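In the part that follows, the structures are each spelled out as structure tokens.
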Structure 1
Amino acid sequence: MFFKLNCGYHPLSISHFGTALLCLLPAVSTAHGTHGQLMEVVNRKIETSPDDANLWYQRGFLNLEHEDPDQALADLEKAESLAPGKLPTLLLKGQALELSGKLPEARSSLDAHILRFPDHGRGYSSRARVLLKLGMREEALVDYRTALSKTPDAEPDLVQEAATALAASDHDDEALAVLESGLKRLGEIPSLMLKALEFELKSGRFESALCRVEAMKKSAPRPEPWMAKRAKLLDKAGRADESRAAWQALAIHLENLPNLERGSNSMSLLAEQAHKALATPDRRKIPIKPGALHEEEIELTSAHLTASPEDAALWHQRSLLWLADGEFQQALLDCDEADRLAPGKFPTGYVRCRILLASGETAKGRAALEEFLKAHPEHVEGHALRARLLLKSHQTESALADYRAALEARGNQAGLDLIIETANALSSNGRRDEAMALLNDRIAAQGDIPALLDQSLELETEAGKFDISLSRVEALTKRSAQPEPWMAKRAELLARAGRASEARFAWSELLDHLGSLPNLQRGQPAMAALAQQARTALSKPDSITFPTASNPTTPQP
């Protein structure tokens, strides 16, 4: 974790740092080796000036940079006690709390920082990371967009981070636009170009990807890796003849290099790739899906295997990557190699089960899964997989037992997907109270994560517990940094409870609230979608007219 001086603080806050901080922080940002020396300097100064809040703030910064969040928090608390409200401690506290895994507390600290410094871009990007970890994807995207708008000189890391979050929520066009904007402003930075290439492949935009690879080949100090990349892309695009010609061009190019260059390890690997591609005119293997995200990881793991062919963990790791990309034969071969090198050490049986089931060999797959779970009774994914199979064959009680076993094996580290899947299975098979108890327990343990809250509210609504649902939503609306989604949820709940008049009034309140937001915020996709949802609800005929903030009249029958 690195923290830099140009982090976008409110201009007035620079005076709080003092000359010493201005001297210290750049060194911290650029050299790990100076950390101990800087700590010595700060500690000596604290010994002579223990009431200097700036020094405690500096040490908190250094401890956070060194990933010691507990000590950082202690130092920041000391700084705040010596100079209440004089130092921008809330941002660093929020980052330290995030590092400690205390996500709700981290969010509260960052909320307070943003209230104090609403034009500070890094505050929004820090909160976005916390919101993502809390499962609040849409709210995180709003913060990333705000961070970019308030950071016109955003560095590549923020551009790439925001684009990645957008793409993960299927906003591929917006993610690419963010990257293109960054590339236009910052120049052809390789990390941004690679990320743009990844998104283009994911969305099957082969022509754009090929143009980008061509540009990178021309500007790269070594064009050979990009020549290989182009040949692979042509193959994925179904342009086999062009792909073969590209491999041939690479092979000829490599042969014409000076002996010393041609004999290097990287050039030898590329030559081997080209010769294999040219030696196999009809590749009989399941193709990687267009834009498969694991391609680079597979290539990297393969490179490590070239250097360490006896590392069973690498063979198992690559088998999982092949499995995720649907290349089952390759996955099975890697499993065999992992088992040969380290018999019984890795759960390769799970990969074999998945492949048998995906290939339509259900009976063999289920038998293999049973054997696997006997040997690995704590394997979470194995229990969840068997639970799904049991549900399909209407063996409800056994399926629910497997879901419970999966949750027990994972404990408090159970992922949101597993929790929600289990709650759905319980509620759809007559265990709605158990499902609600599970969700409420997780909400109490992990905080108000929207995915869990939505599921819990749905079950409470189905059970007719509208007052409980509404009180929960009301509380969330009041303390949320983005109350608008919860305002819409409240209107929906009122409508489902049969309280049409109150629902209509709630939609009107939301629409007026959205209309009062600043143009930039109101124009964001999430806010625009909520406004359209409210207008649609209000467009339905109703016999009663309700007051709004813009038309505060008394309801007329």
Structure 2
Amino acid sequence: MSGMAGSVLIKGGKVVDGTGQPAFKADVRVRDGRIVEIGPDLAPNGEEVRDAAGCYVTPGFIDTHTHYDAALFWDPSCDPIVQHGVTTILIGNCGLSLAPVRKDNVAGLVQLFSYIEDLPRDVFQSEVPWNWETFPEYATEMKKRAWGVNVVSLVSHSLLRVYEIGDEAWKRASTSEETSRIAIAYAEALKAGAFGVSTSRFDRSPAGDLVPSFYSDEAEFEALFAETAKVNGLIQIIPDMADIKEQEADLREMGAYSARHGGVPVLSNGIYDRPDIPGYGAKLVQVGKEIQAAGGNFHFLASPRSIELGINFHQCFNFIYVPAWNELVQPDVPAEEKKRRLADPEWRARARADWDGVKEGFPSGGMERLFRITEVGKPELEKYLALTFDVILDQNPGHPSDRLADWVLENDLKAEFVYPFTNTDAAKVGELLASDVSLISGSDAGAHIGSFDGAGDVTLVLTRHVRERGDLTLEDAVKKMTKDQADVLSMKDRGVLEVGAIADIAVFDLDALHWAPEKKVNDIPGGLPRFRRPEGGFRYTFISGVLAQENGVLTGEMPARFLDASDRLAA
């Protein structure tokens, strides 16, 4: 980049500054990584000039729900999220982070993380350096490195518990002395750079065991909220999403903690339109409003994209509530043993019973009829690709678990499906995105890479819900994906375009943006596959004033860093 490093003049665009105020025509001058002037017809003064004619100039977008924790070590650019205008990501979500972890528990963490987030276990183990145990040691390693996108991290509640309690963390609440140790370790993580804690009441291990944070009691949560309040941190939770009544109870409990601790922000996964549960999204909006009215600083994460569950039989999280199937799909079960079980009448009987026991959520209510066939094991079965599994069920009537077992055997275990589980009605999705209880986030980018690529949610909002449907104004959508995100993270000098702010900036022609389907690429170390979404049509993305991408192509610059406590507003 010519001119002064981190210095540029962006000319000829319309500024949407992130505050919600109407767009206005202005140039933006950046020097040494910060915005120094915003106004019309600014003259160059040694900076590189970038043409924004016909474009909007906005703050860089912030994604508060990603799982690039491990992928950062083999792809520090987090391709392709920067090509969709994102300049800052939050990792450490869903009760999963890379620290704290004792050396003898690294393999267990890798197994859990890779299972829940559908990531390649061997690469996860080999590419991450694992030269830390505590969160402060992890933060030190992250600060040594240059990144292609700014990184903010939460710390895992489950890992804090395991680090301080050991294996008993998987079985029980902490003692008062253990709670004190957990709080001290959490305070140390916050001081080192964690922006808060993530917890889960939902996730399970490959063996079906609920994660350690599930066993936390009121005293432990009170301690976590107290520490979080001291530093303007936040708490992210996955409630019990298998039962809407339990989900509501979890959310109200978190809201009450927030209210008692001065409005600690609570972010919940997630709010969706669910065709299997009519009125699900509207019900949660009402719950969120009631929590807010009672004093809780509470928001749902709302993604515009349908959650498409990837279903395969070599490593898959999605049969978590169907124990017989969940055991079968684990990567540690040899192929021949999988085939034996699939053909075994006793296993089939247990699988049928487990299947019928799921009354709400996957795979209840005939969901299996909507499985879209994406891979088959024999050339003569390729005629079924892109069809839904109802074709197979209609040709071969019987219990869906048995018919699925037959299909998997017929395809020599190479059967794969995708199931669109949520957000299939764009109008209802638009209502959820616009709701006051929603923070537009929840992309899940970096996770489930064999099923989808969550990068690009910003582009989908701007194209479908702003440009095409008008569910939000451009100014409101930008605010929800910039300033509102920065506010909940209590980040300094980010999320708005104003003099003195850090120059994380996106530049785009709204009419030129495009959101395209993912394509499979083989660029993970070892040539392993992942789904990758094409670039989104953004003209420029700047990070600290440095051009990070231009017209969908990364520049190779690594201007970003791991943000720490110095980047957070003081309480």
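Structure notes:
- Of the structures 1, 2, the one that 2.6 was derived from, the read-out being distance in nm of label points 7 Å out along Cα→Cβ at positions 333 and 357: 1
- Parent structure of the calculated result 19.4, given that mean count of other Cβ atoms within 10 Å over residues 181-188 is the read-out and 1, 2 the choices: 2
- Comparing relative contact order in percent (Cα under 8 Å, 6 or more apart) across structures 1, 2, the highest figure is found for 2.
- Of the structures 1, 2, the one that -23500 was derived from, the read-out being helix-only ellipticity at 222 nm (-39500 (n - 2.57) for each DSSP H run of 4 or more, over all residues; to 500): 1
- A value of 2.5 for distance in nm of label points 7 Å out along Cα→Cβ at positions 445 and 469, calculated from one of 1, 2, originates in structure 1.
- Looking across 1, 2, the calculation of Rg and Dmax of the Cα atoms in Å that yields 28.3, 92 traces back to 1.
No lab work stands behind these numbers, since they all come straight from the coordinates. Small disclaimer: the values here were computed from a predicted structure and weren't measured. Cβ atoms are built from the backbone, for glycine too; each structure is taken alone.
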